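Bear in mind that the values in this text are calculations on the coordinates, not laboratory data. Computed from a predicted model, the values in this text were never measured in an experiment. Cβ atoms are built from the backbone, for glycine too; each structure is taken alone.
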Structure I
Amino acid sequence: MSFYHPGSSELQERFDGTRLAKRIEDKRVHHEFWPEEIKQIKRAHFFFLATAYGDNVDCSYKGGEPGFVQVTGPRTLEWPDYDGNSMYRSLGNIKMNPNVGLLFVPFDSVSTRLRINGTASLVFDRDLVAACPGAKLIVRVECSFVYKNCNRYIPRMELLESSVFSPKGDYCPPEPEWKSRDYAHDVLPSAERFKA
């Protein structure tokens, strides 16, 4: 699989970026995680997930306590999918088209962005799911490309506290307010269906 496609190459040529793009591909793009990238992933409170199927394009925020994303192999990572709004836009896209993009952004204006492209699968294994408090299933990504971007346009922001809704250990997160609203309260999924 090529890192660039014809659309990228056409614009690289138009703006005299072909040589730089090729150098970045040769020197910075890789297929297995570097040690500092594993540390960055383990420290992450969140990342952004891009998925697509036909005209259905989605970018979603995935968050949890640091360590909720686990690097499970030289080019594999996993994270639990938690209780949500039952739309399954990202996971539905993955079911139909496994190609995904992940973006880890530490908003400290110093660290680099970590970008990952790969193929995702949905894992319903009972033991794996049971090992992750609050998980309905596990999302596994086999990485095709891993690369870093500079921090030039990233603002410096401060993390004040973790979300009270992030599952962890024996902690039972509170129910979100929206679940009691008139459009949702009588059609919420059964908790029993969360079991893999």
Structure II
Amino acid sequence: MLARLFRRLFVDYLKQAFDAGDLQFFSSLEPLRVRDAFLRYIAPIRKKDWVVYAKRPFAGPDDVLKYVARYTHRVAISNDRLLHINDGKVQFRWKDYRDDNRHKTMTLSADEFIRRFLLHVLPDGFQRIRYFGFLANRYRAEKLALCRQLMQMPPATTREIKKDYRDRYEALTGISLKTCPLCRCGTMVVIETFECTSWRAPFMDTS
């Protein structure tokens, strides 16, 4: 029932926006400026089955966006939640939402911890975030330039300086990877880096 109601309201508001002149059509969609052509174009929408699930967010759209961002730009468990790793056991901190959001600790065997962690790893061939429309990878630069032109915005002339992954992590989560995870006071400093070598054992011909 919700899907049919949402479909009807969506199409009705779309027609109202067209009649009010709020819709603009460019490029291959220019013929839809004629009302009859526009109505024929959206007519099949009424025959499609819509899948709708919606509920009011608990704390507003900003918190919903932050909630989704934690799943798209973070790992299953952050390093600061790991407490101890001893004798094949992993102890970590977790939040019990059913118990007034209290922080608790859990200890699992290393095998079970790895099993649960890998449940959050996408299989090969799956993509976590897929862009479409004007953000699709193939024509992103051209489409964004066209969007700026239609919105009468100046072209992008400066590129944002590429940030270190630790800075991006801190901006996203508020947690600094440069702070010592044990004392929570000291600052981690890089004193040496190691280059990855592609060493391989020599191949022995036994023919």
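Out of I, II, choose the structure whose coordinates give relative contact order in percent (Cα under 8 Å, 6 or more apart) equal to 20 when calculated. It would help to have the intermediate numbers written out before the result.
Numbers: I: 20; II: 9.
Only structure I yields this read-out.
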(request) Using semi-axes √(5λ) of the Cα gyration tensor in Å, for residues 51-146 alone as the calculated read-out, with 35, 21, 12 as its value, let me know the right label among I, II. (result) II
(request) Consider the structures I, II: one of them gives -5500 for helix-only ellipticity at 222 nm (-39500 (n - 2.57) for each DSSP H run of 4 or more, over all residues; to 500) as calculated from the coordinates. Say which. (result) I
(message) Looking just at distance in nm of label points 7 Å out along Cα→Cβ at positions 19 and 83, which of the labels I, II belongs to the structure with the highest value?
(response) II
(request) Identify the structure, out of I, II, from whose coordinates Cα extents along the principal axes in Å was calculated to give 57, 37, 34. (result) I
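As an exercise: distance in nm of label points 7 Å out along Cα→Cβ at positions 35 and 91, calculated from one structure in I, II, equals 3.7. Which structure is it? Display every interim value, and only then the final one.
On the way: I: 3.7; II: 7.3.
Considering all the candidates, the number was obtained from I.
Once distance in nm of label points 7 Å out along Cα→Cβ at positions 59 and 179 is calculated for all of I, II, which comes out largest? Write down the numbers at each step before the final one.
Values: I: 2.9; II: 1.8.
When distance in nm of label points 7 Å out along Cα→Cβ at positions 59 and 179 is calculated for I, II, structure I comes out on top.
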